[in-house]
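Okay, got some structures for you below.
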Structure 1
Amino acid sequence: MSGVPEADVQRVLTSSRRSSYQAGQTIFAEGEPGTALHLLESGHVAIRVATATGEVATLTVVAPGEAFGEMALLRRSSLRTATAVALDPVTTLALESSTFARLRAEYPSVERLLVAVLAARVSRLSGHLVDALYLPVDKRLVRRLLELCRVYGEPGATRVVIPLTQEDLAGLAGTTRPTVNTLLRGLQESGTIALSRGKVEVLDPAALSAAAT
């Protein structure tokens, strides 16, 4: 929540409801009424949407310290535009829209929280849009893997395990699973990654970074 006064951050945190979810549990579903913004305290959350062909695409993976479901605070009676699923044990702090409205009326500067969340979302989406328009799919996949290294990696780690399926990676890179499989196998042959069921282990982050340019 960069740029948000500490006093407002504390008001939001103390007014939020802590909730826990098991791996694979749906936090909220696409099409249902949106009532709260979630601040992710621990774990990882996949944001997914249904496609016109009936498939499910993963748009992003939320890391601890980030927020999701912010549209619930923008307008009343809004419907969720995506589904949020816990990828591992997750704890969130849920800020109800009614609570946020009360805080904003009493402390107008609290609105900076929503502005900060939206700015972060716009920045990420803009970057992905530019990638989709101007980068080939192999570069897009590598850049998404690098982002996931930051999401799942520990400081100073030389190897990072990304526990996502190839379907998830296809959605993140805006391509198909067969294409992702082919590209991942090429990275594995070069010694950059290792593949196993349901996960990718990045063995050489420096080589992956070089491949992204």
Structure 2
Amino acid sequence: MNYQWVVILLGAYVLGSIPFGKIIARKVADIDITAHGSGNIGATNVSRQLGVRWGLITLFLDALKGFLPVILAIRCAEQANLLFFWGVAGTGTAALLGHQFSIFQRFRGGKGVATALGIYLALAPLPALLAVLLFVVVVWKWNYVSLGSLVSAFSLPIFIMLFGKPVSLGIGALVMALLISLKHRDNIIRLVRGRESPWRKPA
């Protein structure tokens, strides 16, 4: 791998490491978001603690952490060769790992759903939008953000392959889905036991 890709991958990881949810919670409410609610720095916990508006802002910024380095990699790297496709997929994965294992948070972080969304809005917009639509349907039907996130994450590599995108992008999406499921392991246990917190509270 040449030095250009090393710089791009490291830059993607550092950008992905910025904990926007934690920064927003500190600035808006002077709280440590990791000590409230689920303790997660992502949009769902920010929404529950600070309101939906701030949750959406967190979602946008976390998605941007994935979108920007991938767009930069696409524009800076040499096009149409095997190294390019794997390098771009690797850039997205580096951004996701930065979010999930942040250098600014002692290698702790969020679950990565928004960052993965940003990555694949840059790489494969239509499959990514279909995954978002599936997320909305699942959350609306079953009322669990974690379930919607997991279903959406694992649907993405399927949509990518159905639309004939490069195999490297499908493999990258599958790796990201596995990383996201690893971060959701506690949610999975609560879902199985019927103890997961619903998105909409009963009236």
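The table below gives the values:
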item: Ranking 1, 2 by distance in nm of label points 7 Å out along Cα→Cβ at positions 25 and 185, the structure that comes out highest; result: 1
item: Distance in nm of label points 7 Å out along Cα→Cβ at positions 97 and 121 - structure with the largest value, from 1, 2; result: 2
item: Answer label among 1, 2 for the case where P(r) over Cα pairs in 5 Å bins from 0, in percent, for residues 137-176 alone, calculated from the coordinates, equals 6, 26, 24, 16, 15, 10, 3; result: 2
item: With volume of the Cα convex hull per residue in Å³, for residues 65-152 alone derived as 129, matching label from 1, 2; result: 1
item: If helix-only ellipticity at 222 nm (-39500 (n - 2.57) for each DSSP H run of 4 or more, over all residues; to 500) is computed and equals -24000, the structure in 1, 2; result: 2
item: For 1.00 (FRET efficiency 1/(1 + (r/R0)^6) of positions 33 and 73 (r between Cβ atoms, R0 = 25 Å, to 0.05), calculated) the corresponding structure among 1, 2; result: 1
item: Among 1, 2, which structure scores highest (criterion: mean count of other Cβ atoms within 10 Å over residues 145-152); result: 2
item: Parent structure of the calculated result 16, given that percent of Cα pairs over 31 Å apart is the read-out and 1, 2 the choices; result: 2
item: Which of 1, 2 leads on distance in nm of label points 7 Å out along Cα→Cβ at positions 57 and 113, largest value; result: 1
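FYI, it's all coordinate maths here, none of it is from the lab. What you see is a predicted model, and the numbers here were worked out from it, not measured in a lab. Cβ atoms are built from the backbone, for glycine too; each structure is taken alone.
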